[in-house]
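Just so it is clear, none of the values below were taken in a lab; they were calculated from the coordinates. What you are looking at is a predicted structure, and each value in this text was computed from that prediction instead of being measured. Cβ atoms are built from the backbone, for glycine too; each structure is taken alone.
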Structure I
Amino acid sequence: MNNFMNYINENGSAIGKALLQHISLSFVSLMITMVIAIPLAIFLMRYPKVGEAVQQLAGVIQTLPSLAILGLLIPFVGIGTVPAVIALVLYAIMPIFSNTYAGLTGIDPELKEAAEAFGLSGPFKLFRIYLPLALPMILTGIRLAMVMIIGTATLAALIGGGGLGTYILLGIQTNNNNALLVGALLSAILALLASYLLKILSKLSFKKLGIGLVALLIILGGFYGWQAWSNSQSQTITIAGKMGGEPEILINMYKDVIEADDSHTEVKLKPNFGGTSFLFGALRSGKIDIYPEFTGTVLQSLVKGDGQVAHNPERAYQAARQSLNKQFNLDYLAPMAYQNGYALTVRASDAKQYQLKSIADLAKYPQFKAGFDPDFYQQKDGYPGLKEKYHLDFTNVKTMEPALRYEALNNGQLDVTDAYTTDPQIKQYHLVVLKDSDGFFPPYQAAPLMSHSFARKHPRAVKALDKLKGKVTTEQMQAMNYKVTVLHQKAADVAKEFLQQEHLI
């Protein structure tokens with residue numbers, strides 16, 4: 001408990017920001033859903049067959065996996081809050097529409113006949129009779145939708161939407177239970193508070209609710225307008241990173257050297273932003289400005305070519321830089337010194353028992369349970385290419401997040417997994433890295449990737465990032481990874497400490 005409270009005290013500002021993002025995302029999604037679902041239910045109350053069909057359609061949408069919906073939306077609306085809001089609205093339509101529709105169509109027919117007999121106008125009947133009578137049902141639907149939205153909004157972090165899901169991902173990636181608890185507990189508390197607040201509001205009159213809602217919308221509109229104006233007054237650079245502790249260290253290094261060189265530039269970080277293809281697409285679409293990419297990944301997975309990668313690091317970098325320049329109009333700055341290549345690793349006890357020394361030795365044991373990072377499982381420079389090169393054919397292969405696969409290997413739930421040569425868990429769990437005897441894995445050096453237009457507009461940022469050229473050895477990166485992943489120190493603090501020790505800032 002003391003560790004948990006210390007974590008909250010040390011990260012209070014960032015946690016507060018993530019909480020506000022989560023509330024904002026949830027509230028906006030709820031408002032949009034209400035604007036769509038309630039008028040639609042009012043319109044269709046006179047067309048019961050169409051109303052039933054819409055209810056069925058909303059139910060079908062809700063059965064679709066949320067991650068699948070997010071994946072389908074990205075090619076059309078990009079990343080960030082927009083696809084997250086769309087997905088949340090789709091999920092929340094059913095409870096609000098169904099309850100509103102049921103409340104309106106369930107009004108006593110005798111009351112409707114009486115209203116007709118008195119010759120009351122349509123608007124009068126709707127706002128003075130039908131909606132007030134249906135209000136308890138409508139608020140119940142809103143309450144259900146709000147709780148659903150708050151819980152599902154944690155997935156927004158997977159596509160750069162921010163919110164409390166960022167801490168859940170961070171906790172999983174770095175094996176940090178404190179971060180995981182912060183995200184999970186605050187999400188649960190927020191859902192309970194929202195449910196309780198809506199329960200209190202259900203006791204108010206229809207008129208008072210309408211006035212309060214209008215006032216709230218005016219206040220929020222002014223707040224977002226002021227925020228947008230404030231953001232437009234400063235130059236902002238958005239830097240994103242892949243999942244895990246090391247990418248977060250890198251993007252914090254980028255941030256520190258850029259801001260140290262130019263105090264008028266604000267750098268916005270998006271850690272744990274996604275996998276390779278996701279980040280590359282975000283960069284090309286302009287959703288982010290910079291992200292660190294590895295030379296081997298560029299040559300094997302991003303650019304078109306014959307798939308042959310030079311094992312000389314300098315030649316590999318030049319080939320990657322030229323291909324990115326020619327094919328995508330992207331600038332690839334000079335890399336750091338360290339190598340963070342792929343490897344396969346096993347428990348020391350298994351290495352001894354089965355006499356495993358190289359990757360080729362694994363071909364004799366197809367019964368081994370393998371668990372791989374999603375990127376490694378699908379990229380040409382990962383398991384597909386490795387399987388062909390070394391004739392591997394594991395009968396049981398799973399994909400899982402990077403931090404989980406090490407724990408599963410250590411606990412005996414897996415027999416072999418992929419690793420990066422700078423991963424601190426290799427030392428932590430006393431694992432054995434198998435030799436790449438046929439030289440399959442290409443050189444992997446991290447370097448900032450950005451568009452031509454960004455590089456032209458931000459020459460000072462490019463100059464600042466060039467300070468990292470040839471810096472950081474493999475041993476230094478592994479030590480920093482150990483501090484973040486095992487000792488649970490903040491990546492921002494670890495990055496800044498290193499830069500200061502090396503006199504780079």
Structure II
Amino acid sequence: MEQHGTSEAPPGPAGQGARPATAAPRLAERLTRRKPVGALVEESGEGEGGRLRRSLGLGQLTAISIGATLGTGIFVVLGEAVPMAGPAVVLAFVLAGLTALFSALAYAELAGMIPASGSSYSYTYATLGEIVAWACGWCLMLEYGVSVAAVAVGWGQYLNELLSLTIGLTIPAALSQPPGDGGVVNLPAAAVVLLAMVALLGGAKESAWINSVMVVIKVGTLVLFCAVAFTAIDAGNYSPFMPLGIAGVSAAGASLFFSYIGFDAASTAGEEARNPQRDLPRAIILSLVVVTALYCLVALAAVGAVPWQDFAGTDATLSYVLETVTGGWVWSVVLSIGAVIAISSVVLVVLYGQTRILFTMSRDGLVPRIFSRIDPRSRTPRANTLIVSAFIALLAALIPLGHLADATSIGALFAFGLVNVAVLVLRRTRPELPRTFRVPFSPVLPILGVLSCGYLMVSLSLVTWLTFAAWMLAGLALYLGYGMRRSRLEPGTARETRP
């Protein structure tokens with residue numbers, strides 16, 4: 001590390017003499033400056049006024065990733081994907097799962113090397129430079145922050161299904177649907193975000209325990225769904241298997257990638273894990289294996305029990321399947337209860353991840369310092385949690401699910417692609433760094449990870465791309481106007497670290 005502002009100036013370019021230590025570097029230098037891996041590890045857990053508490057073990061970290069992943073994608077988005085691919089929606093899950101696997105292997109390698117809370121933001125900061133790290137962090141805000149809102153919208157749909165089945169009443173559309181979907185405001189979606197906020201304010205260990213209980217319940221609920229649906233399988237429902245061709249499978253796979261967003265959530269807990277180098281890679285891989293197996297089983301059971309044409313327009317998809325199969329409402333009630341709990345878990349964990357990413361970016365100076373301020377009692381970023389939760393609750397109350405899900409997918413795919421690139425860069429530039437996990441068959445698998453992310457991004461709609469472009473332009477403006485000048489790597493700030 002170098003302290004700037006001293007009387008000794010570093011030499012300037014050849015033939016130009018020395019320049020003052022406080023002189024601003026060229027724009028290109030500022031955009032490409034990198035944060036050393038050692039500095040990322042050294043600052044682990046450090047925040048404004050305290051440190052995060054290391055309290056999470058392998059089981060809790062695995063539950064965090066499962067909790068963040070297993071939810072709306074299978075309970076709600078399945079109903080939107082089946083009409084795109086027909087029975088081949090199972091292949092769409094496999095396609096999305098393989099894309100996630102390539103990136104999960106890359107995450108596992110980097111998480112074992114860099115136990116920071118910033119996930120792929122921190123990894124790209126160490127390898128690809130500040131502007132790429134900012135773009136990655138900005139995409140993570142889209143992936144985590146917007147997906148919390150999307151998941152909360154799905155929670156409201158299952159809550160209404162449960163109320164309808166049990167007491168014969170539902171929340172009026174004006175209060176349970178956002179503008180554009182026939183309503184005024186989605187109060188249930190906002191409510192579940194605020195409930196998750198309350199749990200997070202209690203502390204990381206306490207909220208991780210709550211999440212672990214909910215993960216057990218929702219895994220059990222999906223296994224129960226498969227057990228009931230498989231009793232009503234009709235082989236004729238699988239034919240034709242691919243009625244809309246490979247294009248339909250690709251489109252469904254791109255949408256269903258939303259179902260895998262969250263497997264990297266354990267990496268956002270790197271600074272609160274007891275043994276991050278050992279446990280983070282294991283948690284990421286194990287959670288993806290469990291989630292993929294469940295997704296494929298549920299999809300196979302659903303399209304085998306009900307003709308794929310009947311899925312169009314369904315909201316609480318799995319409840320609809322059970323009601324159709326059994327002709328009664330009892331199993332649908334059980335499924336709806338499980339779904340309400342399952343989706344609550346996703347909201348809790350993904351909201352947690354968003355706050356920790358902002359915590360890390362704030363510590364680096366790229367966003368305001370209030371996001372890295374630690375409450376001395378709970379040892380959590382309390383102000384960060386309150387601000388983020390309020391914003392996401394508002395988003396969930398006012399934006400339809402479909403737009404949120406696709407926007408989340410493209411942001412996640414962009415960030416995952418960068419993580420694969422980061423593995424390739426660190427293998428070349430820092431081969432001596434200790435790695436508790438190594439991506440097999442490198443560089444082949446990381447390259448496949450980049451290509452598969454790009455393929456699914458191309459499969460998304462033009463509207464999604466325009467939304468993504470607008471989001472990235474807004475982020476670039478924020479970085480140039482605020483983050484670049486306040487970065488801790490900027491000469492004249494409290495501390496500058498050079499690679």
Work out mean count of other Cβ atoms within 10 Å over residues 247-254 for each of structures I, II, then name the structure with the largest result. I
Given a value of 90, 56, 51 for Cα extents along the principal axes in Å, point me to the structure among I, II it was derived from. I
Tell me which structure, out of I, II, gives 0.85 once FRET efficiency 1/(1 + (r/R0)^6) of positions 279 and 415 (r between Cβ atoms, R0 = 30 Å, to 0.05) is calculated. II
For distance in nm of label points 7 Å out along Cα→Cβ at positions 239 and 335, which of I, II scores largest? II
If relative contact order in percent (Cα under 8 Å, 6 or more apart) is calculated from each of I, II, which structure is the one that comes out at 15? I
